[in-house]
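In structure tokens below, several structures.
Taken together, the values in this text are just the output of simple stated rules run on the coordinates, not laboratory data. This is a predicted model, so every value here is computed, not measured. Cβ atoms are built from the backbone, for glycine too; each structure is taken alone.
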Structure 1
Amino acid sequence: METQIKQLTEISSENMAVAASLIIYTVSRRRLTINGEIPTTPPVDFGSKTKKKQFSRTLGKVLSGPTIRSANTYLHALAKLTGTTRIKVDYSDYEKSIQLAKANWKAANKVALELKSKYLETKGDFYKR
């Protein structure tokens, strides 16, 4: 079996501009929120070849089709390399309220099931006599 060599994405200002536009398009299409401007200039110094490869992989994942996770991974790596403030893609306020309502419903349902089991224990076989 031959080893497969992964192709690394070239780290250039053009690829970073395309990644930024893809992230912005995904944010607007899925009604997400973003808390800053995405830089399009590549970092000057990576520190090591490994960090450069890791950044190239995260850039490639964003270019292949950004998700919330891949966009946040890319933005986090970019913020660490450039030393700027962290930019994050997050759910919309409406989606956050839906998630909170579901969590509240699950908690209330758990309490309801506990009360039902307590009721059934108290009732026993009273109505079967």
Structure 2
Amino acid sequence: MRQKLIQIGKEPHSEFISNPTIVKKTGVSRDRCLSHLKRLKERGLVDEKFGRLRSERAERVYAMYFTEGLPIQAMRRKVRYKSFYMTVRRHRESGWNVPLPLYVYDRLERRWILSEMHRRRKR
């Protein structure tokens, strides 16, 4: 049990794995998993941020954020997670290792996309 948690904790971007996923990967009850996780955090065997993410939807968006490199707006539309931008901002402010987006719009692209969005709304 503890070995599984330590192995999961050593994976890249493991702090962005949600509690339900950790419970599924270990195959034990939620209470038992969280108590083991708490002990491992106290001993320093697992990062303090590991297992803090509560939402599986946020986990899916973060997985896309690290692999696909899509703009934040496209990802949150794809997974239907409206407040993803604020979640990223809050995690950055609290010290999480969230890299900058791989895809960044320049001013002209952003203006064109916004004008397209307004045209679609008017229809």
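Listed values, structure above:
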| item | result |
| --- | --- |
| Structures 1, 2, by Cα Rg over 2.2 N^0.38 Å: label with the highest value | 1 |
| Which entry (1, 2) yields the derived value -18500 for helix-only ellipticity at 222 nm (-39500 (n - 2.57) for each DSSP H run of 4 or more, over all residues; to 500) | 2 |
| Read-out distance in nm of label points 7 Å out along Cα→Cβ at positions 39 and 55, computed value 0.8, structure in 1, 2 | 1 |
| Which of 1, 2 leads on distance in nm of label points 7 Å out along Cα→Cβ at positions 7 and 31, largest value | 1 |
| Entry that produces 26 once relative contact order in percent (Cα under 8 Å, 6 or more apart) is calculated, selected from 1, 2 | 1 |
